[in-house]
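A.B. asks: The following blocks contain the structures, represented as structure tokens.
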Structure P
């Protein structure tokens, strides 16, 4: 499968999707969700991007972020995925999930022995408030559509609870201001 081409524009919001290799369900218990949440916090402070929405699904994540500085979206995602893959792999080994570690083993490794994330990611630049709202609604309804929850508010690893329940206990979002294309 070819890599997606991603272009970073300062001041734009991005709807991001990144998937676990072969759609393996990794994010099913709190320690694995915490890896993503802790790293989102770390990298948004390191790179200065704003986190506006998210959902962590069993085998992929969706994010809505806003680039506030001259950041390279590809660099952000590369570092995020490189570090989280190491943490996920360590946690799988710690929990003795040998079958999953084996699934992520690469037959002919060039650099790394394992590959947890699919190569690349998809980053869609958001240029209108209408598209922003469509994507945020998609993020919030994804767990319901997949049968992981009856209602969006029942799924705790989604920004729905931040938006509509004023619940910042999982991760605090940045304030959304909508001025597409302005830094």
Structure Q
């Protein structure tokens, strides 16, 4: 991933599935969004146009500094975006239960998502988009049964998956995009 954020005022480089979810959310009131890991900001500025407060977390200081540097270019309220350095393998943001919408894009870690689901409040929306199947990416992606089990207690609002053809295992790994809500 490039460490420099490219100014993208029309959000062409943002996740297409995320854009679809946000455009279909008319009438749903979102206050706070968490983007994790936020990388160099490819999606955080799009998210910030839909939320009063958007927080990006990542382990990479270069990415977080780049987001802070680029934020004024998007003409958002100065307090609408903040960043925080967190190693998501070992910890979650301590205030994760205060967010209305959480995005995990182009990253997949079963343990992380399990921990997130346990900590979020009822009514929180969780959007997960895994990396695609290209190259060796499929090795870290789940089987469909694992995905079904992971999200079984949540309300599934959108689910799109694609089997990874290059998988040499008897079960096919999948890449997926999902929007779920922890039921009230």
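Any read-out appearing in this document is the output of simple, stated calculations on the displayed coordinates, not a laboratory observation. All values derive from a computational prediction rather than experimental measurement. Cβ atoms are built from the backbone, for glycine too; each structure is taken alone.
A.B. asks: Using FRET efficiency 1/(1 + (r/R0)^6) of positions 101 and 141 (r between Cβ atoms, R0 = 30 Å, to 0.05), single out the structure from P, Q with the greatest value.
C.D. replies: Working: P: 0.35; Q: 0.80.
When FRET efficiency 1/(1 + (r/R0)^6) of positions 101 and 141 (r between Cβ atoms, R0 = 30 Å, to 0.05) is computed for each of P, Q, structure Q gives the biggest number.
A.B. asks: Given structures P, Q, which gives the highest value for relative contact order in percent (Cα under 8 Å, 6 or more apart)? Can you show the working numbers first?
C.D. replies: Details: P: 33; Q: 18.
Largest value of relative contact order in percent (Cα under 8 Å, 6 or more apart): P.
A.B. asks: Given a value of -12000 for helix-only ellipticity at 222 nm (-39500 (n - 2.57) for each DSSP H run of 4 or more, over all residues; to 500), calculated from one of P, Q, which structure does it belong to?
C.D. replies: Answer by label: P.
A.B. asks: So FRET efficiency 1/(1 + (r/R0)^6) of positions 45 and 117 (r between Cβ atoms, R0 = 25 Å, to 0.05), computed for just one structure, reads 0.40; which one of P, Q is that? Display every interim value, and only then the final one.
C.D. replies: Numbers: P: 0.70; Q: 0.40.
Structure Q accounts for this read-out.
A.B. asks: Could you tell me which structure in P, Q was used to calculate distance in nm of label points 7 Å out along Cα→Cβ at positions 61 and 165 as 4.4?
C.D. replies: Values: P: 2.0; Q: 4.4.
Of the structures listed, the value fits Q.
A.B. asks: Then there is this: Of the structures labelled P, Q, one was used to calculate FRET efficiency 1/(1 + (r/R0)^6) of positions 13 and 93 (r between Cβ atoms, R0 = 25 Å, to 0.05), giving 0.50. Name it.
C.D. replies: Details: P: 0.10; Q: 0.50.
Answer for the origin of the read-out: Q.
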